[in-house]
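Some structures to go through are shown next.
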Structure 1
Amino acid sequence: MKNKLAQIKEDVLAHLAEAKELDALENIRIKYLGKKGELTAVLKGMGGLSAEERPVIGALANEIRSLLEQEIDSKKAELLKKETEERLKKEVIDVTMPGKVQPKGNLHPLTQVLDDIKDIAIGMGFEIAEGPEVELDYYNFEALNIPKDHPARDTQDTFYVSDNVVLRTQTSPMQIRVMENKKPPIRIIAPGRVYRSDAVDATHSPVFHQIEGLVVDKGITMADLKGTLDAFIKALYGKETRVRFRPHHFPFTEPSAEMDISCYVCGGEGCRVCKGEGWIEILGCGMVHPKVLKTCGIDPEVYSGFAFGFGLERVAMGRYDIDDLRLFFENDTRFLKQF
């Protein structure tokens, strides 16, 4: 039995010297030291030894097992180190090599135009106000002097979440939210996404962007409205741009008007863009209705104000000579990378 143990020791050491992989090392361990291994088989034969031989052979067997386990662990550490070194050699990164050039993105044309509008407005003393796109019916309609039975609701094509919750059809609700929480003087613009149940075509979309403007203070008149919008439009389209106002009706302003600008393509001479008229409708505006001021806790006998609103897409289409609204939302990189 001593000879068998000695032979197992020699065989294991010989195999360890030849082992080049961790899998081979594990096979050696199982073959000789496993539950059904050769060393275990030898120990099972100790029952036939005399009482004097058993402790001697047992001690020898334990000594050999301990030695072989140490040798296997040592070999395993050696192979792991070698494997790590080889992997590091393969994975080495040459930091002096030029990196892969990633294509640069750019701002969406709507974002570019909105940033310009914000810069102009901030330069004129306006603050930027933002609010929820999922809006209460009260803010979207009732507080803006559009009660439940008002015919103006029929023209809004509203997406209703529930009887009292809607996807906002305009950014005008920000008028109410700001006036409820801030005392005059107020001077804000409120850009944002709005929703209406329109069919998608070249000039309509169920999702688009509006920019609402509001000024409230003592002594505000229609002249302030006209002067502000004239300066705003000239900053946006150029000093040569002319404006005109036409009477109109909005429930939340009185008096109300629509404002046209001289065609930015032909300068007012008439072309396909302005349909030969020389003018392009650009926004709606008016003096804030006294009832709206009163609803927000502002005394209309002391304060007055004006409001205006326009579509961001319309401004961008005019600036870049784009004739299809859908291009802004299709995310075609061939279109977007032109900007």
Structure 2
Amino acid sequence: MGCRMIWLTGCLCIVLAAATRPGPPAVELRRDDTAGRLQAMIDDREAFVYQYAETLDLPHYWPVNSPLGKNMLVQQTEPYPHHRSFWFADTVRLDGGREVSTYNALYTGKETKPKTYGPPFRDHIRHIAFTGMESGEGRAVIDAQLLWEMDGRQAMLEERRHVVVQALGEGEYLLDMTFTLFATGGDVEFVSDDVHYAWPYLRLQTRWSGENGGTITASNGATGQEATNLKAALWIDYSNTVEGETAGVAVFQWPDGQEHRWLTREYGCFGPRRPDDRSGKPFMLKKGESIAQRVGVLVHGGDVKTGRIAERYQQYVEGKRP
């Protein structure tokens, strides 16, 4: 009897422990079409916001918050006011017409005062609709349709954006993102140079940047702008300590069988390039063709070592939870 009681008690303890063990953090999406904002909440705390108002030159993500809730990115800054926190854009030519830069769409707006621009924008990227949305324990999925437009509402490219949000615990999260562009308006030639397109780009606040002690680290161990800029890498991490919190954001290039170089800047901008045969030289998407880019964006605690970025990149590409 005594042994049976001990065994039953042990089983009860195991059951109770399982029942009280915390599950995955809850992910909630709060949509406000009037303001053009989709807020991603993890355990009732804001992780990031997708900005898609009609009055914008292009949709983007801002703020993007650290595990302890500090905003890491800047929505607009000088001397590059067209930088949009976390954005995806390019320069193209439709059916042999003029160059249209959604990357510099800001400057096609109405100049309200020197170096300040507002709607309407002659050229822009416009959010059309959410085509799918779900959220729950540990993850959320956001599907959106966007149009790249010129001269008001002439469509050049249709973009479909697929975002999977994974809550990793302790305030960390991963965005697994696929941007797909379809040449729906005609033949589209990509004419950007090797630097001025966002595939995507992130722009850190100055206090998180290399100018204030932040460290850029590439997958090969190289650090700093000089050693990493326009060099091939699988991922780039940018981390710093701000107000007692050591944290960072890493961008993972999905392995597509080709090398990707990266733009890095000590002032806080970074992001991957397309493969060399489609970066810095013109290439054409014929009507009906598409091109895609998939990246993981990991907001993490710790630096590149304590945040285990190399290990978590490997988990990401293997389809495991980082």
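Read-outs: derived from the displayed coordinates by stated rules, not from any lab. This is a predicted model, so every value here is computed, not measured. Cβ atoms are built from the backbone, for glycine too; each structure is taken alone.
Where is distance in nm of label points 7 Å out along Cα→Cβ at positions 83 and 179 largest, in which of 1, 2?
1
A value of -12500 was derived for helix-only ellipticity at 222 nm (-39500 (n - 2.57) for each DSSP H run of 4 or more, over all residues; to 500); which structure in 1, 2 was it taken from? List each step's numbers first, then the result.
Numbers: 1: -12500; 2: -3000.
So the calculation was done on 1.
Of structures 1, 2, which gives 3.1 when distance in nm of label points 7 Å out along Cα→Cβ at positions 203 and 275 is computed from the coordinates? Walk me through the numbers on the way to the answer.
On the way: 1: 0.5; 2: 3.1.
Derived from 2, not from the others.
Given a value of 0.00 for FRET efficiency 1/(1 + (r/R0)^6) of positions 27 and 219 (r between Cβ atoms, R0 = 30 Å, to 0.05), calculated from one of 1, 2, which structure does it belong to?
Values: 1: 0.00; 2: 0.60.
Among 1, 2, the structure yielding 0.00 for FRET efficiency 1/(1 + (r/R0)^6) of positions 27 and 219 (r between Cβ atoms, R0 = 30 Å, to 0.05) is 1.
Given a value of 19.9 for mean projected area of the Cα convex hull in nm², calculated from one of 1, 2, which structure does it belong to? Write out the running numbers ahead of the final one.
Working: 1: 34.1; 2: 19.9.
That value comes from structure 2.
Match the computed value 7.5 of distance in nm of label points 7 Å out along Cα→Cβ at positions 91 and 299 to one of the structures 1, 2, and report its label.
On the way: 1: 7.5; 2: 3.2.
Structure 1 accounts for this read-out.
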